[in-house]
Structure I
């Protein structure tokens, strides 16, 4: 399964009400490091199918969500469980680092 596009319209259903951990990738089209981490996030989405959800939040299209998470730098990667932030990191991460964040 590929990463979901998360918007303020589906945020509650896909993230807050999720029964699985959710990895959110806050990114923008103009961001170089975001382009580097994008394919890694997609690989994590494939490997985590069934155990976790992976969503991408375009900070230019969803400024309210970026503000809610106080995103100052991108890419910001946030893991949520049961509607709460349990871990977050900024910058390009390895696939292994992301997989261990959602376990």
Structure II
């Protein structure tokens, strides 16, 4: 399992993008929980961020697609508003060992 980063490298209430080989991912830390998704909008398959490491809306309460403004729930990646409503982001399985986040690709 490739190491993504140390869990301390993701600030509380923030997001961070990663590339591992051909895989584009992003992680969010919210209420001390880590969530990791494939960086691909279910609507058009495009990457979500509007600037490097910027995947969240202005309140940092939802994941937001930069192209169409679709909003996704952080906890499960479900689209609640936008052209892909009812679809979900692809969650990435991961484990944390000694603070290191390891992803299953």
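Points to keep in mind about this one:
- Origin of the derived value 3.0 (distance in nm of label points 7 Å out along Cα→Cβ at positions 22 and 54; candidates I, II): II
- Winner on distance in nm of label points 7 Å out along Cα→Cβ at positions 70 and 86 once structures I, II are ranked, highest first: I
- For relative contact order in percent (Cα under 8 Å, 6 or more apart), the highest value in the series I, II is held by structure I.
- Test item: Rg and Dmax of the Cα atoms in Å calculated as 12.8, 40, pick one of I, II: II
- Here helix-only ellipticity at 222 nm (-39500 (n - 2.57) for each DSSP H run of 4 or more, over all residues; to 500) was derived from just one of the structures I, II, and that gives -8500; the source is I.
- At a computed 0.90 (FRET efficiency 1/(1 + (r/R0)^6) of positions 14 and 94 (r between Cβ atoms, R0 = 25 Å, to 0.05)), which of I, II: II
Only the coordinates and a few stated rules stand behind these numbers; no lab work does. Here the structure is a predicted model, which means the values were calculated and not measured. Cβ atoms are built from the backbone, for glycine too; each structure is taken alone.
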